[in-house]
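Each in structure tokens, the structures are laid out below.
Each value in this text was obtained by applying a stated rule to the coordinates, not by laboratory testing. What you see is a predicted model; the values in this text were computed from it and never measured. Cβ atoms are built from the backbone, for glycine too; each structure is taken alone.
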Structure 1
Amino acid sequence: MAINRRNDQISSTPFKGANSLLLTGKETGSGMLSVNEITLEPGSKSDYYSLSNIEETLFVVDGSITFRLEDKKFVAYKGDCLFAKKSQGHGYENTGKSNAIIISMSPSIEVNKEIIDEPSFKNEKPEMGFFDRSKNEPYEFEPGIMRYDMVGDFMGAESTYFCELILEPGSVAPNHYHPKHEESMYCLESKLNCAYAEEDNISLNQGDMFTAEVAVRHGIFNDHKSVGKLLAIHSVLNPPPRVDVD
């Protein structure tokens, strides 16, 4: 699988005013993950729906999004993250004045979507299912690398671990492999570098998606002069089982 470059990503229109880029899925060779980047024009709105077989994570890359989760309706901003359990009703819309971007992720290549009736909404944030960046602080993962854990068992997930890594220039996340699951890594901001299998220095540009298969060596480092940001996406709970290697 390796790198799904920005210019090679498959584009589709899931609903009016929305454009979706396929980052990871069965079309890219994945057996465990579905990940898409969705750009929303002002006024665009998804159906209210649930996934009958799997959970879903929605991360705000840019702009502001009005989320609907069960009977709650609320505004989320850049860096916030919504988590919907299997069969839990949810939806999203761009109520801002400029384009907004989200990442959608499910830990399966088969996603069974069902459009459902909307309930009456309360304008408030839910107690569970929403990562509010303004109320959370990152922690040091490795020297020069800060991490936000956004979705995991602490959010009620059954098979999702979703986090953001912030890499200072010169920082290195150790090479490793996962014995039983894939990992997708999305270059969220600036540029980064990755190790993959026998290769030790593959460039990642903003918007590129890097996916490592089961038991394949990989790692991330920042060999540039600016801070880089990465989304690490797993189809298992935290902490994801891993084996460190050279």
Structure 2
Amino acid sequence: MSVRLQKFLADAGVASRRTGEQLILAGRVAVNGHIVSELGTKVDADHVRVTVDGKPVRPKKLIYAALNKPPGCVCSRRDELNRPTIYQLLPREWEAVQSVGRLDFNSEGLIFLTNDGQFALRLTHPRYGVRKKYLATVEGEVTPKMLALFQSGIFDEGEKLKALSARIVSGTRHKAVVELELGEGKNREVRRMFESQSVTVKRLQRTQIGKIRLGELKPGKWRTLNAVEIKTLTSDL
């Protein structure tokens, strides 16, 4: 997969993107032995030799993984209560990966892990508006009026909580399964919306991020994202 030369330098740990741009403009970066001074240059890490001041730059192996987080674990590397963490489910050599956003202790479902900071930013910063879908199993009656309220937005603790879409998958007067799509994903946003209506969430599962779905991935298992999936999530970086 081709990336901009300054991103290649940043991923390799040589310099930040801005500093990398300065190195390129100063004529200190070469690709396959030829000095490159244009910032728009793209390179394929698997098929080129990049040097800075004549010294080879070895790209850092970037990791992009999807995990089906089970309930009953945290998304921190260390927990003051000594609870299980998602990192105990991953290969030991993945010491540099971090979760892209979080799911709370009791929530489950799709979460990404990476050592690519720009990828993480792309998926978490509100300005990008990456959509996420959740299935909430709740105790209590859910009405169309309630879902319309979620879609218009409610205020809780000074924050506006809003679902881009919401629909009842199944339901009775005593319980329901609801699918919600969010654009930001504030802390405990789905739970807080239902709590504001005196409805208790018994199970919360994230089923989709962007165009990537949880699919058949078993709880506690992970898989690496392929190049096409990564591109769908970073196409405008």
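In table form, for the structure just shown:
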| item | result |
| --- | --- |
| Among 1, 2, structure where distance in nm of label points 7 Å out along Cα→Cβ at positions 18 and 146 as derived comes to 4.8 | 2 |
| Entry that produces 0.20 once FRET efficiency 1/(1 + (r/R0)^6) of positions 2 and 154 (r between Cβ atoms, R0 = 35 Å, to 0.05) is calculated, selected from 1, 2 | 2 |
| semi-axes √(5λ) of the Cα gyration tensor in Å from the coordinates reads 29, 18, 18; which among 1, 2 | 1 |
| Structure responsible for 3.9, with distance in nm of label points 7 Å out along Cα→Cβ at positions 122 and 202 calculated and labels 1, 2 on offer | 2 |
| Winner on FRET efficiency 1/(1 + (r/R0)^6) of positions 66 and 82 (r between Cβ atoms, R0 = 25 Å, to 0.05) once structures 1, 2 are ranked, highest first | 1 |
| Identity of the structure behind -5500 (criterion: helix-only ellipticity at 222 nm (-39500 (n - 2.57) for each DSSP H run of 4 or more, over all residues; to 500), calculated), options 1, 2 | 2 |
| At a computed 0.6 (distance in nm of label points 7 Å out along Cα→Cβ at positions 194 and 210), which of 1, 2 | 1 |
